[in-house]
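*Asks:* Okay, got some structures for you below.
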Structure I
Amino acid sequence: MHLLDYLVLSGYFAVMIAIGVIVSKRIKKQEDFFMGGRSFGKLLQTFAAFGAGTGSSDPVNTANTTFTSGMSGMWSVMYWLFVTPFYWITGVWYRRMRHLTLGDWFVERYQSRALGVGYTIFGLLFFVFYGSMFFSAIGKVATPVVGVEKMFGLELQYILVPIIGAVVLFYGILGGLEAAYFTDLIQGICIIVLSVILIPFGLLALVKEFGDPATMGMMDGFRILHEQVSSDKFHVIGASSGSEFPLHRIIAIVIINLVGIVVQPHFIATGGGSAKTELNARVGLVTGNFLKRFCTIGWVLTALIAAALYADHKVLQDDPEQTWGYASKMLLGPGLTGLMLACLLAALMSSVDCYMVVGAGLVVRNVYAAYINNKASEARYVLLGRLTGGLIVAGAVTVSLFMFDVFKQLKLTWVFGVLFAAPFWVGMYWRRATTTAAWSSVVFCALAFFILPMTLPTMMPSLVTAPEFAIANDMYRTTSLREAAPSDVRAAQQRHNAWAKQLADAESDGDGATADRLRGAEPALLSVGDSMEVVEMTGGRPIFWPDGLEAVDARGNAIDVKPAPVGDPVKQGDVIRQRLAYPEGTQWRGKGSFQLDFLLYQALGINLRSMSNATLDTLTLPIKIVSPFLVMILVSLITRPCNQDGLDIYYAKMKTPVDPDPQADEIALREALKHPEALEQRKLFPGSSLEFQRPTVVDVIGFIVCVGVCFGIISLAVVLAQIGA
């Protein structure tokens, strides 16, 4: 990076800190700090939802999976797309709750302060792990952008990540949610810039590298992109057997995210709770999230351009998560590189600042005020909120530095929300949902999906080596033929160069055995249009051990074993499929957590060995989606219901539209409670314990329009994929 880049970064940090200082002077009470006085209009709510939902990990994850899987890799982030129409409905919920935290909602609905504490613990863990993913992403991008891997004897992320955390802390602690929202507006604009800035530079680089800049323009870059990258990389839905995102997996991920998104703690604010009106809540939440989906298309296009330009670059073959940072370094000049890093920092900071403030609210409202001191001054509550926010950011920074695997951290967040999802959904729509059932569902999820899978291998050492669990899905080597694209030619050349260097090193070291082995494994060189073999390895995925199996000898020492062909290959046209297997009698040892839910599939007689990798990944989700609801409903039927007077007040709130004037809103609530028969008629099933409300015209039209926008975004991705084809 150049001096101009550092000046851009310094200016960005200075503006963020200044906003925190200015807004801090307006904070007088809890509602100001945690909810910004519920005064936000459509613009700030839009960029709050956009900022909180768009982290630095999103372009990094999208670029990573697109570089390796093509356009279908966009679903590593785009899986939220078909959840977005439901935000048109849920945005009203968070405003009508009239709470400062979602922990307050659990306390009111289930009449249990202890459940509020349980949710607070969940919320803090969620923010720490979710925030850590964003810090990790910055570390992945910064290394190639800055151009140094170490500073002061430490790897760069150990210096950069804590500095970023300190800046977020400073303005977030001072200014609370209002500072977070104003910075989100600026940072949101930065994120939009980030999403498109590399595209024109990348297209021009394609023209310069593979065309004629004198006669070709930027739009010719699209044609060159299709010439350089094989056509299978432009499929929006994964077409190959080894694709990470086939249609069935996309559907399962959408469902589990719809189930879990509603209990993400920051949704009480960005989901609509901090909006001035219900319409502001709806419009802000939906528009902010659709903005992210449009930005995702920009990230995908950038990654495809990077695949065309840098397919032969070893740094990306070794670590595709560096795709975004590497492309930024190669394509942007002084000043713009600093702007790119500032935009990525904006994506991180716009999320973490919100998490910090909302997490602090959980501790203050549901632990300190509930159990320690409910008569503290507003100033003390705000001070405690600021201190707690610091602990959340420190925790996220720490987890990031120890884990530092962005996609692994992302997959962890997919299932974390199921802990409190069933109590929320069932409690929202069914009066009979009980406190005991809510606790039963939470404890069941914690044990079945997190605690037991992690502790069983330690408590039962024999489990690790049990042959019945040391199994994997069938392994196949699929060989197909296609014409070599220019990017294939360059990648083959890079592999050949690496092989030649290894051979030269072995010969100079006098290592005859290694040299002989290498001479018999020379990678083939290619020319454009050559018929090339595409070898795809699928299967071999351990079924019960997601962290893998390792072969061991009789003493338990790890050994190296190779799979060998089994039976005759099957040929269909130009495709040859050969089954592979490890030697019979190989002893295996499981690593990491035990996949407990697959015991049910095994008991049902399902042939798990025949499943693809993506199908096995998909099968981890249905049990996590369905079983918590079964536990919640069954236990509710046999346990004591909640106090009816408290339920009447809660459901009256959820049926009474919000008045922006707090005094008028309070009067409207009191009037609603005086006329329970009118509230009953608003239900879809009057006289029952089900609390589904009749959808309004605004509900229906808004939902349909949102679904149409979803298909419009997919259509836009398909159209962009065909430009220049």
Structure II
Amino acid sequence: VILLLFLFNFRTAAISFTSIPISLLAAVIVLERLGYSLDTMTLGGLAIAVGVVVDDAVIDVENILRRLRENRSHADRISPLQVVLNASIEVRSAVVYATFAVALVFIPILTMSGVAGRLFAPLGVAYILAIMASLTVALTVTPALCLSFLGLRHITEKEPPVMTWLKARYERILSRVEKRPRTALLIAGALTVCGLAILPFLGGGFIPELREGHFIIHMSAVPGTSLGESLRIGHQVNEELRKLPAVRSVSQRVGRAEKADDIFGSHYSEFNVDLKPLKGEEGEKIVGDIRKLLAQFPGVNFAVKTFLTERVEETLSGYTASVVINIYGSDLDQLDSKAQEIARVLGKIRGSTEVQVQSAPGTPQLEIRLRPADLALWGFEPVDVLENVRAAYQGAEAGQIYDGNRVFGVVAILNPAQRNDIGAVSALPLRNGTGPYVPLGKLADIYQSGGRDIVLHDGARRVQTVTCNVAGGDVNSFVAEARKQIAQSVTLPQGSYVEFGGAAAAQAQSRRDLLIHSLLAGVGIILLLTLVMRGWRNLVLVLVNLPFALIGGVLAVFAAGGWVSIGALVGFVTLFGITLRNSLMMISHYEHLIREEGMTWGIETAIRGASERLIPILMTAFVTAFGLLPLAIGAGDPGREIEGPMAIVILGGLLTSTALNLLVLPTLALRLGIRAATPEAS
């Protein structure tokens, strides 16, 4: 509809439209050959690329159509083949260089490490393949289709009414702007400064909370809580959760298998909560309802996570929390004490939820301390006592019984009811092989004490870990405040130190990778533009226009909640690519007018060049916007949590970038001049 509305010619619209599925299908075929599947990220990359695909087709078709229209009005007409060939060659160089420049912009996304790289690399690959396929189609298929379906009898001398109306009003506005260049540049500069000023107030996080209709609730009671007590509490939690209208089913898993690799004690439980289909805002409400409900159970810690978020966080830090603080040291008691201090500090910071010390002391245990003098008196070695105690608690094979051809082992083990009874353990009979039976109480002091169910290590270093989640998602600001508060309030003993991990550390690493690789890609882009641009002025014009893309993106993020995720950062990268392409095509067209058509650089040339680029720029913006609008509207719905923020950034940036590209860039070009693009220089 957009193509037909702007071009107002069914054949030209059909040619432009045909290039879209051909380019995307070619990209999908290559993706499949490379081992990628059509998932949310690859489809997102193809959706973003649709604007460039349309721009490639429209630039070629619109230029060919314009040249055919001009050729028809000339007295000495040339053949349509020559017109199509000349028109294609006219824009070919700019299209090729613009495509490679945009591909370089996306290289940093392909080189991101860790989880972010795994998430967004398919998007970058899909985008680059789509624009490369589009370039190939624009250079081969589109001119052939134009030659086949556009002849002199299908061309009218007049431009389409929509195009005429838009160009007339655009030229009128641009001429007014050109007469007051300082005002226009001051407004653009002020908007850019405002966009940069908002940046420090934007929060940040790794990925938004994924809403998949399923929650995992971690419940941790006091260490040493029995299975029966955990089941009793879990039954109450289960009953309360089932009262929520959005909850479809709840199940509980307690403790661990006898010989499992898990390190969970009987005080630990997990609940799997399955929800009915919900929209984004409904999902946010049910999370709040669940957390409010769980707050009614005193003495028990809860953590609520979606399955995918938990898997991502476990991959990042080994824990199911967005903020992980590791305290390293050698003294376990000091580590426990400092971990409790840090937990109290975190609990006072705004936004903290579900603060937990991962290996809290206090697990009840029976401690058996042997008395060496009594061991010597009764003729026992410590290993003899250890073997008997191990047999009492773990069992020891005492013999076998036979039932036909089946053999069963007989295991001697202490009655479960007596294992925590100090009197029963003290009466455990021991024999050294030569003397009489001696109760364990005559050889050791037996008493109840508190201990640890596990001693955590990381890289052969003792560690205690404090975890928490952040309400609202602004993990970066929370971690910055936590660092400040911990440094002021917690004094660590000599040899101990603190490290932050989790989503905040992962995003910081992803940002560093993106920044470093973007700088390297920027160097490559500048070198490429140096080959394309015929003078430093033209290069400066292209680069100066890039910050204009930042304004709308920043304002869109601020309006959407002020939270910059990795998806939003990818949106900014995409936005810079689109702006770079539009700027490069505009300056290249100015160069063509001066170099090939012999025009003198001035206000008339500036207005004509911008006017001739108006329709391709608007069509690219509209098609890209309509392609991303569904993602932006349902940014909080399941399946759109990552790409939604990216779409919001691109849409906001397109608005300001397109306006400033059409109004400010010609004004800047008129001020600086396109002097290097003269016929003599070329």
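*Asks:* When FRET efficiency 1/(1 + (r/R0)^6) of positions 246 and 550 (r between Cβ atoms, R0 = 41 Å, to 0.05) is calculated, the result is 0.90; to which of the structures I, II does this value belong?
*Replies:* I
*Asks:* Separate question: For structures I, II, calculate distance in nm of label points 7 Å out along Cα→Cβ at positions 6 and 94 and state which one comes out highest.
*Replies:* Going through I, II one by one, distance in nm of label points 7 Å out along Cα→Cβ at positions 6 and 94 is largest in I.
*Asks:* Follow-up question, since we're still on this one. Among I, II, considering only mean count of other Cβ atoms within 10 Å over residues 190-197, which has the greatest calculated value?
*Replies:* Result for mean count of other Cβ atoms within 10 Å over residues 190-197 over I, II: largest is I.
*Asks:* 1.02 is what came out when Cα Rg over 2.2 N^0.38 Å was calculated for one structure; which of I, II is it?
*Replies:* Structure of origin is I.
Coordinate-derived values only; no laboratory data. Since this is a predicted model, take the numbers as computed values, not measurements. Cβ atoms are built from the backbone, for glycine too; each structure is taken alone.
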